[in-house]
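See the structures that follow.
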Structure P
Amino acid sequence: MYKVLITAFLLSFAGLSQSVWALKVVFEQGSTTSLDNPHDLKLSPDGRYLMVSDVGNNRIAILDPHSLALLGQFGSDHQSGTHDIDFDTAGLAYVADTHNNRVTIYRLQDQQATLIGEIKESIRGPEGVLIHPNGRVYVAGAWSGNVVAYEDSQKIAELEGLSSPHDLELAANGNIWLADAGNDRLLLLSPDLKVIRELSGDPVNFKGVRYLDLMKNGTLIAADKYTHSVKFISAEGRLLLQLGDGNPGKGVNRFTTPEGIEVRDNTLWISDSGNNRVVRYRLEP
């Protein structure tokens with residue numbers, strides 16, 4: 001097993017004080033499971049399973065989060081172009097069933113999934129789904145260029161005028177980060193879908209930013225598809241660290257069109273989509 005250590009210096013501001021942290025990012029393992037263009041990933045609520053949106057196989061692949069071995073799968077008999085998954089507080093799974101223009105809802109029991117509902121109003125080609133603590137379901141319609149908020153599967157709010165929006169991730173204060181991929185930017189949204197701020201241009205220089213996640217300290221980790229890299233960004237918009245040199249490749253800290261990100265405590269999983277694999281890193285602040 002190869003292990004590579006990268007150190008980046010992160011600046012944290014609290015009032016007028018400033019401290020410097022060293023973030024160690026250690027490559028641990030790449031998957032050998034047969035995947036086809038894996039996209040976003042999500043740990044199950046109990047942490048036992050890593051759910052991978054396996055686009056080319058039209059399914060959610062269930063991996064062991066430690067060994068990355070395939071444990072099971074669901075959806076391949078009725079999903080098409082699976083892109084994202086999230087969970088509500090009851091443990092129900094919401095899946096972006098992209099090519100069927102809907103979000104499918106499942107009740108899970110261990111590795112078995114039962115389809116119990118769907119959401120499809122006002123969205124085409126959904127590629128991002130977020131279950132918010134406020135009880136709303138937020139869906140990014142990549143083909144319809146919008147984000148829609150639902151309560152009880154009914155539309156209550158909508159943000160239009162986007163370009164291939166992808167991931168939606170929760171900030172600590174309840175706001176929502178959106179990857180507006182076609183516009184090469186991240187947007188911070190209120191729960192009512194009002195734009196609060198934008199991250200684009202220098203120094204982040206996104207090119208097709210796709211899926212993301214947040215560390216506990218608010219650091220954003222984003223898969224930037226066409227720079228073949230994963231970028232660590234402070235909540236203020238400073239580029240802290242980039243994994244990948246901008247060129248496609250396969251190996252330690254080398255990616256080809258990466259898409260998916262999941263971080264939990266000191267572990268980071270990345271979908272190295274163009275290389276049909278998931279890789280795992282250890283984070284040591």
Structure Q
Amino acid sequence: MQNIREKILSWGYVLDDVPGNVPFVFGGTRCSLETAADYIGAKNLIYMNSMYSPEQLRKRHPSVNPCSGEGTLSDKYFRHLSKYDSVMCALERGRYTECATEISRFSLTHPNVKGAVFDDFCVPAVAGTMISPEQLGEIRAALRSHNPDLKLHIVTFDYQNPKDLVPYLDHFDELSRWSWVPTLDYWNKYYFEVSNLKRITNKPVIQGIYIHDFGIDSESPVPMDIFQLSIKKICQYSLGGQLDGFIIPQAGWFCHEKHREHIQWMKNYIDWFCGTTTVR
């Protein structure tokens with residue numbers, strides 16, 4: 001049995017400047033991706049710097065420091081990530097195929113790069129993400145053009161029907177599932193959610209959780225009772241094998257005072273869960 005800690009993926013941005021500004025973290029941050037990973041003991045990362053070009057950052061996130069999100073795949077950023085078991089790199093919005101080729105080439109000199117992440121897959125509200133199965137196949141082929149072992153990961157949400165993924169099944173390797181609006185109902189019925197997803201896709205499923213409440217209250221963390229239940233469920237189902245891992249974003253929130261209680265509780269629970277689970 002695999003140690004649960006090996007199934008954790010830490011999601012975020014590598015900082016150049018400390019403190020710095022990154023997308024979707026309001027008020028700046030002093031916590032880089034690798035710092036958050038070390039705090040919770042994660043060995044696997046999702047690297048988001050490659051998601052936006054400098055031009056996109058200026059348009060979408062004008063408060064972000066240009067140097068903290070250049071979107072480049074270079075030693076400048078990866079010198080901080082060399083000790084981790086695996087790194088999945090976000091595909092750049094609007095340049096999915098070209099970026100997949102760049103990640104493939106980059107992996108030849110950075111062997112812990114294990115694949116790419118297509119964020120917000122087929123989300124109508126996000127421009128450019130509604131693609132055909134054939135287009136996804138082209139992206140995956142580009143990702144494997146220099147390294148056939150790389151995996152393509154797609155990010156999906158609970159409001160998307162799993163059956164809509166069936167035409168795409170031959171063109172991606174794993175998926176994550178996210179519940180945008182925090183509710184106890186989602187987690188109380190989680191067994192049926194993950195079982196149905198597994199049955200339809202027959203793919204590795206990685207559950208994402210939110211720390212910050214983007215779905216209802218953009219000023220606050222997820223309500224504590226929902227957050228605690230989500231952590232308990234993902235640990236339980238990762239141990240039981242129903243889940244293939246779980247993603248803890250956003251590294252930039254780890255240092256925010258409003259989120260401190262959540263982060264400390266999460267670390268304590270994961271330490272307790274892993275420390276009291278025998279691995280055979």
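None of the figures in this text is laboratory data; all of them are computed from the coordinates on show. Computed from a predicted structure; not experimentally measured. Cβ atoms are built from the backbone, for glycine too; each structure is taken alone.
A few notes on this one:
- Taking mean count of other Cβ atoms within 10 Å over residues 37-44 as the measure, the highest value among P, Q is held by P.
- Origin of the derived value -9500 (helix-only ellipticity at 222 nm (-39500 (n - 2.57) for each DSSP H run of 4 or more, over all residues; to 500); candidates P, Q): Q
- Given 24.4 for mean count of other Cβ atoms within 10 Å over residues 93-100, calculated: source structure among P, Q: P
- Of the structures P, Q, the one that 21.6 was derived from, the read-out being mean count of other Cβ atoms within 10 Å over residues 85-92: Q
- Here relative contact order in percent (Cα under 8 Å, 6 or more apart) is compared for structures P, Q. The highest value is that of Q.
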